[in-house]
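So, here come the structures, one by one.
Bear in mind these aren't lab numbers, they're just calculated from the coordinates by the rules spelled out. Computed from a predicted structure; not experimentally measured.
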Structure 1
C-alpha cells in the first residue's frame, strides 16, 4: 500500500506531501487544479514498480518509467511536465513496508527521468486506473492507436485498462470480492459477458436479456468493468485502484451505493485514490468515515496548492463544499 507521497513541481501541482495515507484517499478541487496529475503521477510510479521486476522484463526502471510517463501524459518531451519557472520535478512514493521509489528530472529532459530510489521488491499485484470515459466500445481502437500506430490519443491509462479486460474466470475468489461483485451486479441488474465467437463484449441482465455494448449506458459500463476486474482476478487484495471522476455518468443513488462497495473492498486491503467534483461523493464518504470512525485522507487542491485533511475530522474546506453552501444560501434568499 502507498503510505507516503511527496510530489513537487509536477505540472499543475506545486507541492504535495502526505504521510499516513489510507485505503481510501479522496482528491478534490476545481478543474485544472492538479487532481488528475496527482493520480497519474502515482499511477506511473506504481506501474513502474510492478513492471520492472516482473517476468522477463529487461528494461531498467528509468526506461520503464520514461515510457510510462510519455504515454500517460502524452507530451512531446518529459521536461514539459515540470512546473513552469521551476528547475526540477520530484516525486517520491513510499510503501507501508518502508519501500521507496523516487525520481526527478528537469525542463530539458526528453525521454528518461533519473530514478533516485527503487527499493521495492517484486510485486505480483496489479494496479489499474479507471478513467472518466468508458472504454469497452472503443477497446479495439484504443489498442490499435498504441500497439499498431503508436499515436497519441488514448493515454496509457486507457491502454492498460483495455489490456486488463478478460472474461471472468471460474474458481474460488476472495470472499470480499465475491460480496463486492454481488453488490455491483445488484446495482446494475446484470453483468458484462464475452462472446468468444463474435469476440465482443455485451451486457447480460439478471433476466438473461442481452444488450450490445453500444446500447449499454456509460454508468453501467463503468461499474461493470470494476466487477469484471474483480472476477477475472486481475485485481487482488494488494492492488491500488485509481478512479478519475468517480461520479461520472452515475445517478446520485448509485454513487452512494458504489462508495459503500468501495469501503468494503478497502477493508479487504485494496487501496483507492478517488478524484471527484461531486458533493454526493464527498458527503457519502464523510458519512461513512464518521459512522465507522474511519480515517479517510483528503487532498484538497486549489491552483496547484494542496491542503491536507481527513473526513474523519470533518468536511474539508473546498470549492465543491463552498458551492453547495452557496446554493443553499441562494435558495434561502428566495
Structure 2
C-alpha cells in the first residue's frame, strides 16, 4: 500500500454521522468503477473540493497526508435516480440511501432552484411540467405550482426560453387521464424551443397514442416506460431515434406488466435505458430501489448492466459520487439499504 507517510485515519464501524473531510477523503474496497474496470483492492481519493483526484489499485494510489480514509468490502459509484419528485421526500434520506444524484422531474420553480443549488446530493431539475391549460398534473397532485400551461406556439417558445436558464431539462406532460393535453403543434413548439435553448426534453407519455405524439415532436426521452404495450414498429422507431427511456416500472405496477415487456423490447432494439423510480409516487422509498434494479436486470441487462444504467463511471476530475458497502450489490442488492459510507462532493456520511 502506497501512502504519504504522516496522518492517515481509518474509520471502522461507528454510529451514523456526517464527517468533515478536511484534507480530503479516500475510500478503499473491492472497486467497481462503472466502466468495466474493477480492482480486487482499489482506492478512490477525493480532494478538498469534492472532486475525484485519483482512482485505481490501492497499491498504486497514494493517500495524501491528513486524508481521511474509510475501508469497506465493496466500493463503486453511487446511484443516479433519473426520475424523482423531491417535494414528496427528504433529500437527506435520499442521500443516506446511497443515491448520490437525482433529476427532479416536476416541482414549483422556487423549490427547483433551491434544490439545484444544494450541497451534497446533486440535483438536476425540470421545474414545472409543461401541459395544456387544465392539464395534468394541475388538477391533482400538482395543483400547487407544479404545472405551467402552453396554449399557443409563440407562447410556448417564450415560456421555454424563460425557463431554460433555470432548469437542466424540460418536461412535457401528455397524460389524457389527467385533463387536456398539448396538441401535436404545441408539442413540436416546446421541443424546438428547448433544443434552441440547449435543453433536452423528457416526456410523460404512457399510452401508445401519447408516445407517438411525443416521438413526432422529437422529444429526447420518455420519463417512464410506457404502460400500454408498444407495437414492434414503434419499439424499433424509439431504438433507431436514440430516444432514452427511464424505467419507473414499480411506480406503475398496478397497470400490469406491459412496462416490463416494453423495456425488454426497447433494450433489444437498442434504446438507452435509465434507472428511475418516480420517487414520491406509488409508495417508493427514498434511496436505492433494489427491486427496480432487479427489474432492469431481468429485461436483459443483467445485474452489472442494470447497475451501469443506474450509475455514472468514476472519473478523475469529476464531482465525487461514491458508495462503500458491506457486500457486493451485484450479488446481494439489499445491501444498498445500509451503506458503510456515502461520499457526494464534499459531503461524507458514515454508518456503523
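Some observations on this one:
- Structures 1, 2 were shown, and helix-only ellipticity at 222 nm (-39500 (n - 2.57) for each DSSP H run of 4 or more, over all residues; to 500) at -7000 was computed from 2.
- Computed 18.5 for Kirkwood radius over Cα pairs in Å, for residues 19-186 alone - originating structure among 1, 2: 2
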